Structure 1
C-alpha cells in the first residue's frame, strides 16, 4: 500500500484528498493545513493524521508520495523539502514563481530519480488529447495559425487585499489562469520561443492583471494568440479552448467538444468533408472515482500508477511545468518593454 500525504486543504487540496483517499492502492495517512476547522473535520471523519506543520508531517510519517496544493509562493520550499526526504511529489500549478527555483527543483527530482508531476489537468481531458492526436496525424496539413483562449468569472468587481491581488504570491490572471492555456499550447502545438507583443490589463484588481493578451511564436515557427480574461461574467465557470487553422481545415476544441472542419474528407480518420463533431462523452478517460470531472481523478491515478511502477511519466513533468513558468516570465518581460 502506497502511503500518501497532502499539504494544503483548500478547494484543490480537498479534491485531491477525496481522490487519493478513494484510490485502492493508497493509504492517505496524513494531511496538513493551517486551518484548525478543516483539520478538525479530518480528525472527526477520517483516519488520517493531521498536522499544521508540513515538515513535522514529512519527518514523522513514512510517506511514499505527497500532493502539494498550497499557494504558489509556498511550492518551492515544500517541494524541495519533500524531495530532500526522497518522497515523490505531485505539485499544483503553476510550478514555481521564479525560473531559478524551478530549475533547482527539476534538477533535484532528476538527481534523486523521484516521480514528479504538475497539476495541469487539461491534458487528461479527452477532447484536448484528441486534438493533439489529430494534429500528430496531420489532418490539417501545414498549420497556419492558432488561438488559445480562456474566460471566466473569477474577479468581477473591485477587488484587493487577498492573495489574488499579490503577484508575489502567484495571484493574477497570468499565473493562475493563463498558465493553463500556455501549458496546453506548449504540449499540444509546441513550445513558445518568442513573445512578439503582450498586454497585461487590470480591470477590477489592484496590483495584478485580470486579462492577458499576447502574440506567440512557437519553436516550429507557427504563430498565434493568447487571449485570457478572468473578469468575464458571461461565463459561469472557466472556459478554455484552442483553435487551430491549417491549409486543409480548422479545429475548434474545448473541454466539452472538438469540432473539425475539413476541405476534403479524411477516410483514415473517418472524417467527412465539412464539419465533424466529437463529444467529450465519447472521448473521456474512464476513472473509478469521479469528482468535479474525470480529468482530476485521471491525473492523480496517472501519478500514482507511475509511483507504483517506479517510472517517471511523460505528461506534466516538473520540467514541462518549468517551461510554462519560463514562458510566463517571457510575457512579463515583454510587457515591461511596452
Structure 2
C-alpha cells in the first residue's frame, strides 16, 4: 500500500493540537483563511490564473469515488492503467466507465474524464502538449475534465505541471484535485482540496453541505500550516527520490525493466512475465509488491513497488534482492 510512514511535521501537529477546542460546526466551504491559503498556493505553485474557486475535501479519495454521482455523470473516462477508484466511482454513479489512452484524439464522447499526472501506479508525467490537448477536448466537447494531481510535488526525472497552468485563465469544465496525504505526510488527517471551475465547485459545495462532507476545523487549521511551508515538502521529495535510487537498480539487477516512474511514489516495472509470477518471486525474498492487473488489464505483466517504507526497510529490501 502507498501509505506514508514518515512523521507528520511537528509544526502541522501543533496546528492541529492548538485548534482542538472546536465545539461548533465547521464550514463546508472552508474557513476564509483556508480558502485564501489554497487559492494562494494554487496561483503560486500550480500557475492557476483567471477565475477559479476552491473547496476542501475529506481526503481526495472521497471526491474520486463520489464526484460522478454528485454530477450525475453518464459516461466516465479514466486512464487504461489507473487507480481503481476512478472505475469504482463510475460504478457508484451508475455510469458507463471506459478506460482510455493518454491522447484525447482516441476518446469517445463522454461528459466526464479523469486524467492523472503523475500517474498512480506508473509515475508517468503528462507533457505540456498532452495537457493542452486535454483542455482543448474539454472545450470542444463541453465536458468536464478532472485532473488528479496528488503526486505533483514529487518530481524525479520529470517536472509535473498542473492542468490549471494550461487553461489561459479560462477554467470552465476543468478541476484539479490535490492532497496533503503524501505531500505533507497527513494521510491520517484526511486533508485535500479541489481547485477550478467556479460554477462546478459551487454545485459541489451545495451537495456536500447537505451530505455532511465537511473537513473538521482542526484539520482545516493544519492544512493552512502545511500549505504555508515548502521546506518539509522538499525534504520528503528527497527521501522518496533517494529510496527510488536505491530500489530501482536492485530490481534491474534481477531482470526487471523500470518503465515511466519519472515522478510520484512508485516504481512501475516488468520482466515480461505474469504479474503474479513477479509477486511470488519477490514474496519468496520477503518483499511485498502489488500486481499490476489491479490497475487495469494492461498492467497484467507489471508490478507496482511503493516507496512508502522506511529507509531501513528500503535498504533491507535492496539487500535481499542483491544478496538472496
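Where a number appears in this text, it was derived from the coordinates with a stated rule and is not lab data. Fair warning: this is a prediction, and the values are worked out from it, not measured in the lab. Cβ atoms are built from the backbone, for glycine too; each structure is taken alone.
To test your reading of the models, identify which of 1, 2 gives 0.30 for FRET efficiency 1/(1 + (r/R0)^6) of positions 34 and 202 (r between Cβ atoms, R0 = 25 Å, to 0.05) when calculated. It traces back to 1. Given a value of 19 for relative contact order in percent (Cα under 8 Å, 6 or more apart), point me to the structure among 1, 2 it was derived from. Source structure for this number: 1. Looking at distance in nm of label points 7 Å out along Cα→Cβ at positions 74 and 178 over structures 1, 2, structure 2 comes out largest. When distance in nm of label points 7 Å out along Cα→Cβ at positions 274 and 298 is worked out for each of 1, 2, structure 1 gives the greatest result.
Looking across 1, 2, the calculation of mean count of other Cβ atoms within 10 Å over residues 18-25 that yields 10.0 traces back to 2.
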